[in-house]
1. Out of P, Q, R, which one gives 58 for percent of Cα pairs over 23 Å apart as computed from the coordinates?
2. One of P, Q, R was used to compute helix-only ellipticity at 222 nm (-39500 (n - 2.57) for each DSSP H run of 4 or more, over all residues; to 500), and the result was -11000. Which label is that?
Structure P
């Protein structure tokens with residue numbers, strides 16, 4: 001099918017690894033690891049983030065997410081969520097790598113407990129250290145094109161700007177900054193945080209960003225599996241719409257049928 005051919009050719013590459021899906025999901029707030037597994041499978045995602053401080057992937061003696069999700073099939077992305085300093089984030093990333101052997105990390109250093117907005121200085125400090133230690137770093141950042149470039153220059157393999165505050169479900173709040181970030185960096189731009197439903201995804205993907213990460217919108221949906229399926233196709237629709245190129249927006253109406261050959265009236 002033409003659809004399959006287009007999607008096959010339009011892959012996402014991060015740190016030399018190829019992903020066919022441009023949807024990434026999280027692992028927090030689900031009722032069980034089994035539900036998380038079902039949502040992951042329904043979403044078609046090939047990468048899942050795991051908050052090391054909240055979801056067990058390090059202790060094999062207890063129920064472990066990796067008992068449900070095959071790390072040879074999916075890219076596991078340990079997450080430093082819950083860290084408020086560079087030192088905490090570095091320690092958490094080191095612990096995850098020691099326990100799992102996974103060098104990829106979604107780097108989060110939160111600056112404010114109320115808004116959960118990132119502390120950009122502490123995040124950049126941690127990113128520079130972890131890159132030198134051989135980690136594949138994907139930082140969660142504010143939608144700031146200047147800082148996005150700084151993270152790329154520090155050796156991060158992607159940048160993950162927020163669309164809106166974590167868990168807010170508000171959808172994209174500032175499309176212009178996301179466009180500016182996409183123009184500023186050459187690494188993949190993965191929009192993270194703020195997605196509320198599948199309907200929020202196409203407008204973001206139409207900006208030309210490379211992928212979407214969402215968690216709360218799935219976990220808090222009335223039917224997480226159905227929402228996962230909806231998001232799978234929303235990402236595809238938004239990406240194909242971007243590649244197709246939308247029509248220009250106009251102030252006045254333009255007839256959709258050709259006028260040539262119609263009788264002229266004064």
Structure Q
């Protein structure tokens with residue numbers, strides 16, 4: 001009798017397995033579509049940040065003479081972290097309109113779609129991680145047990161990005177200018193985050209405002225464990241967890257409420 005109740009452990013286990021398999025298949029589908037007929041394939045995961053790194057290294061070290069130790073590792077780590085979130089959020093805005101066939105299928109769990117794009121971005125991050133490790137070795141950084149914090153940071157960044165992706169995906173269905181507006185905001189954020197300059201170089205009067213951005217806490221945490229070989233700031237991570245704990249359920253509720261209108265809007 002218990003096994004047939006809707007809230008039984010058996011039912012929940014089967015549902016989790018279904019969601020896991022569905023997400024895996026959708027991620028594989030997205031990767032195949034992304035690199036279909038591409039000669040370089042997943043190499044583009046590395047080419048883009050490496051070209052950006054070359055430009056930053058030339059401008060900020062050769063021209064502006066910015067003094068940042070281990071600059072290649074510093075800038076490349078920032079680029080990888082930001083590119084994951086940036087690409088995921090930008091794709092999230094067009095997520096519903098680009099998956100009309102899936103949205104119109106009765107019973108399809110639409111809420112997995114933002115998770116799929118974030119996991120796809122995570123795969124790209126992990127593919128580029130060995131190159132970052134090579135930069136770290138080149139710059140003389142020594143990895144230690146603090147590297148074990150990396151899975152935690154990956155989880156926190158995934159949850160934070162999903163928390164933003166849910167409302168953005170829902171908003172773009174109603175206001176189609178969301179994607180264009182977000183593109184401008186993300187471009188501005190790229191320069192307003194300490195990606196190619198350090199947080200210490202930000203004027204003292206603005207540093208407190210900078211630190212309100214959860215992405216700053218993530219960037220600093222990644223660099224703490226990868227470049228400086230120290231523990232990430234515990235208080236900053238705690239604040240980040242609190243932000244995620246508030247953002248994720250709110251974003252999901254917005255998405256769930258708007259999802260009832262997706263079929264009509266698209």
Structure R
């Protein structure tokens with residue numbers, strides 16, 4: 001665990017220095033409880049409708065969310081994509097002045113932008129360790145691997161944690177400083193879920209936001225607990241400083257080298 005990765009959202013100078021050094025930073029308590037409660041309610045309702053088949057199919061994805069997932073024997077969906085269409089509060093946090101200022105300062109521009117419309121937009125993710133789960137962990141990758149020819153880079157991902165993370169429900173695994181190292185995407189993908197030299201565990205509390213560089217090597221560990229104790233929910237999206245995606249870009253290229 002990297003103790004100095006945790007910063008106050010009120011001290012962006014330290015947060016930016018930490019991010020540049022490690023390739024990631026955790027902004028402690030960046031989202032108030034009342035905002036989290038509303039995000040959780042709005043996106044749980046959207047997820048329920050997607051499972052029931054009453055939500056437009058454009059909010060689901062079979063590319064990320066493999067068909068056939070179940071939880072406690074019932075049909076389940078782990079992902080709601082383009083979720084900021086469905087939660088005004090999630091959109092407000094994703095496009096907040098905090099993340100905008102962080103992006104502008106990291107990328108040394110005033111033109112950084114939130115991708116809330118192309119590829120998968122901002123995504124609500126619900127990892128479960130139930131035996132019927134199709135999403136409980138993710139293998140080693142860098143976000144850059146998914147589309148290295150994109151003109152949207154550079155970028156960073158943000159993860160708004162609804163549930164605190166732990167060994168019981170899974171957690172982020174990172175290789176600090178790896179955003180400064182070049183390695184082919186297929187070699188990273190070949191590591192699967194194996195232990196990697198210099199990797200560290202990153203635990204988040206409810207309301208923390210993890211920001212990580214688009215080139216950082218990272219993975220997500222499977223939780224040790226089944227049922228609701230093993231649930232890990234968050235909202236994830238990206239800010240960019242490169243060329244904006246066309247409004248009709250859709251999913252576009254997506255190289256899926258991260259093991260599931």
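Here, each number is a calculation from the coordinates, and none is a lab measurement. This structure is a prediction, so every number in the text was calculated from the model and none was measured.
1. On the way: P: 52; Q: 58; R: 49.
For percent of Cα pairs over 23 Å apart, the value 58 is produced by structure Q.
2. Numbers: P: -11000; Q: -22500; R: -6500.
Matching structure: P.
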